[in-house]
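The following blocks contain the structures, represented as structure tokens.
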Structure 1
Amino acid sequence: MGEAELLPDRNELMIHAHFVFYGNFATPALAEQLRAETEDLWNEPRGIAVIGGRRTTVRFAISAECNPGLDEYSVLSNTDPRANFFRIEDYSEINISFVDGLGCNTGYFFLENLYPGSTTAAHEFGHTLGLDHPQDMDWRGRGTPGIMCARGTLVDPQFQYDSAKPAGVTGGTMHPMHRRVRQRDIDDLRLDRLRFANGRAILGAFSNIYHWSHQR
């Protein structure tokens, strides 16, 4: 989830989001890693959107904080459209990170998925903005996989966990670290459909779900 701000003097549309990381494995260093990676990846294509008939540069400004002991009420009562709350733990019942639907502001991050360069946070952020996985999970012959490609996607060998493995077997699917944001992902946000009030609009919606640590 985020808040879009029109900056006509700079011909920019700024997407603001604030990540709040909580849980037993949330640390300031990890919060900064995930913040920077998400911001860098979403700004990498130097996206363009047509707003009111005018070509506008799209930029993402991500901030983050670490609050390991965040209380449930702070999430349930949140009214800030920039705030996204993600619990970080070393165990997930489904063995992956996830968010609470398309266009939301909460989720649960599995520590194993959060190594430097994993693209996990940037991928999940895309979901919070309303983007789904591509229906076609065969990306072979199409180059670098998009940021919203799901684990298990078939890709060219250089983008696999193991380039020597046949497509589809263990090691023969997309390594998430190769995902990148493309102009197509910016297009899919449909920023041209946003309804602005005083130069601001909201992407996504409030889920405001507090996650408790999964139990083994």
Structure 2
Amino acid sequence: MLELIYQEPEINTRDQITIDIIKDGKEFLEQFELNQRILLDSISIIYRFLKLNGKIPHNLYKFFIGAYYIVSRHPWTFPAHENKKKFCRKFGIQTSSLDYSVEKIVGTLHISKILDDKNYPYYLDKKNDVGFKLAKSVVKSEVDKAMMEFLICNQPINSQILSEELINKIIFDMKIFPEELFRQFYEIILELVEDSLHEYYEYVQLQHKCFI
């Protein structure tokens, strides 16, 4: 007779330390009575950061604050024109400490920093942001279509014109990102379009001969 017995999964020492740190960080942030959804997203960022960073940084609590700052400044929070010093006073840290932790997290996780017209920062976690994933799929679909038209009908592709059409669709029709950041997201979409085009071997070979 086969008997199935549940066994607790083995967790190595480093993973256990990471889990303990995450729990402590969650308790630390909860004392400030923060938005619960943003708090959990912040914890998720720190978990990924610790997994990739390889080392546990000193004064880790400022990294939890930095993660919360990043998540709380998603593009859809525009206009988020709170003074950084005011944010830091809430948590009792220096702006230099916030800048350091944010820079380390953003660099490690490849989170995009976007500046609005008043130079206030917003952060886009391209790997996990649902809106960005949707925008990326729209770009890929339209680039695939444009490439087929080029290969079959010899219709040239202009990456800038295609990007303008896509950003209008993404911002105004689908409303994936705020229209106030239209210019900033145009640059992001243009980069996606050009990256997608270069995935085609035919494009790389023929762009100098046929493409505009």
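FYI, it's all coordinate maths here, none of it is from the lab. Model, not experiment: these values are computed from the prediction. Cβ atoms are built from the backbone, for glycine too; each structure is taken alone.
Numbers at a glance
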read-out: Among 1, 2, which structure scores highest (criterion: mean projected area of the Cα convex hull in nm², for residues 47-142 alone); value: 1
read-out: Relative contact order in percent (Cα under 8 Å, 6 or more apart) derived as 26 - corresponding label from 1, 2; value: 1
read-out: Per Cα Rg over 2.2 N^0.38 Å, the highest-valued of structures 1, 2; value: 2
read-out: Comparison of 1, 2 by distance in nm of label points 7 Å out along Cα→Cβ at positions 79 and 103 - largest value held by; value: 2
read-out: Which entry (1, 2) yields the derived value 35, 25, 19 for Cα extents along the principal axes in Å, for residues 23-94 alone; value: 2
read-out: Structure (1, 2) behind the derived value -20000 of helix-only ellipticity at 222 nm (-39500 (n - 2.57) for each DSSP H run of 4 or more, over all residues; to 500); value: 2
read-out: Distance in nm of label points 7 Å out along Cα→Cβ at positions 39 and 199 - structure with the largest value, from 1, 2; value: 2
